Structure P
Amino acid sequence: MDAGSIAVPHRTPSAVAQQAPPVSNTRLAMLVVIAAESMLFAGLIGMYLVFRLSARDWPPPDLPRLPLGMTAANTLVLFASLVPMTRALRAVRRAEKAALVRAIQATALLGTLFLAVQGVEWMRLVRHGLTLASSMYGATFYTLIGCHGLHVLAAVTWLAVVAVLARRGALRPARHAALEMCAMYWYFVCALWGLLFPLVYLY
């Protein structure tokens, strides 16, 4: 047998190229985090409903009512932050650095405003006697809404870090997983507030 009779199989580029997974590892990790957070809030909401449905008076007549008007306006502030966040994702895919930085900063600013208004609301409620120790109504309110506030604070801090990365040019069309993961988390906290607001303030 001569050397010319040995056939060497030809490998096409498609045979050696690795196919990209349908969901990246970073997105999968973020989905796992969101699923875990959803389970946490499912438990907190379940706790709230148990006490809410078993109480004769909710809220108790001697405690202040929640500021519906202020919180409704604050809800619009949080939902408005979805617009610049979506613009940030569009800007990074188009390599528009200036627009990207402005959009991330606007999202962080609206999130900070949401937290500031909540802080003012809480201080007024505490001055009028609604505290963690005042009743089960106060305990469940501060636990549920406070837990969401901590998540918004974590998301705003994440946004600040992403804004620094954007200003340094670290976010590019081919590499912006940090922004995508932050956006996923921000959409989650906004959607969660869309559930908590009517449950706690309207029901």
Structure Q
Amino acid sequence: MSLLDRIASRRIDPEPPVPAPPADEPLFATKALRKFITTLTSRESPVLLDLGPVVGGNVSFFGEQLGCKIFVEDIFADVERHAREGMMAALPDFFAKRLPQTAGTVDGILCWDLFDYLDRRSAPVLAEQLARVLRPDGVLLGFFGTAQAQDARYTKYVIVDQVNLRYRPYAASRQRQAPLQNRDIIRLFPTLRVSDSFLLQNNVREILFRKPA
């Protein structure tokens, strides 16, 4: 199911124990995640939309930090399916109807690096739908690569704490596309404004958007 009910209700089936990460699995800094969380802590029972994939530890983390209601819509799986079936041209029409959330009902959106895998036709369509469901004064966090990737893989971003993530790659049928320039990223979200932007040492740009109240 794409809907993960309110964390406090404990209706999510417990996941099997996850093996501890290898000792040499590196940590990567995140500067925008703390600001994203801080923005949402002032809201009572915020609604969070995670564009996937599902990471049980992240669901628990946000439940503990925010006491939020969280929806996980695995858009990465949608992209993978379209790529595997040679149907990428159909992705814009698919995105136009993909999100079931009512307009203006989501307080925070986690895009991760999804837009790195989208073409110039499908990216604006998804961005428009994300802006539609975002509540006024809501926030959207996106990661954008600044270097061309040489292999095809997606990444699960596993939250360790508010300032550290683990990157866990998994198989993909689609490579990252050419890196978006800052101006192109901003143009994707004409109704949102950039609240914070950070260029990290690992060639990832974290951008926090806010929807004007």
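Looking across P, Q, the calculation of distance in nm of label points 7 Å out along Cα→Cβ at positions 35 and 163 that yields 1.6 traces back to Q. A value of -1.10, -1.15 for log10 I(q)/I(0) by the Debye sum over Cα atoms at q = 0.26, 0.30 Å⁻¹, for residues 139-194 alone, calculated from one of P, Q, originates in structure Q. A value of 0.05 for FRET efficiency 1/(1 + (r/R0)^6) of positions 59 and 91 (r between Cβ atoms, R0 = 25 Å, to 0.05), calculated from one of P, Q, originates in structure P.
Computing distance in nm of label points 7 Å out along Cα→Cβ at positions 27 and 179 across structures P, Q gives 2.5 for structure Q.
If Rg/Rh (Cα atoms, Kirkwood Rh) is calculated from each of P, Q, which structure is the one that comes out at 1.22?
Values: P: 1.22; Q: 0.93.
Going through each structure in turn, the value belongs to P.
Can you tell which of P, Q yields -24500 when helix-only ellipticity at 222 nm (-39500 (n - 2.57) for each DSSP H run of 4 or more, over all residues; to 500) is derived from it? The value was obtained from structure P. Highest-scoring entry among P, Q, by Cα Rg over 2.2 N^0.38 Å, for residues 43-122 alone, is P.
Taking 1.1 as the value of distance in nm of label points 7 Å out along Cα→Cβ at positions 99 and 131 derived from one of the structures shown (P, Q), identify that structure.
Numbers: P: 5.2; Q: 1.1.
Value 1.1 for distance in nm of label points 7 Å out along Cα→Cβ at positions 99 and 131 corresponds to Q out of P, Q.
If relative contact order in percent (Cα under 8 Å, 6 or more apart) computes to 23, which of P, Q did it come from? Working through the options, I get structure Q.
Throughout, read-outs are computed from the coordinates displayed, never taken from laboratory work. Model, not experiment: these values are computed from the prediction. Cβ atoms are built from the backbone, for glycine too; each structure is taken alone.
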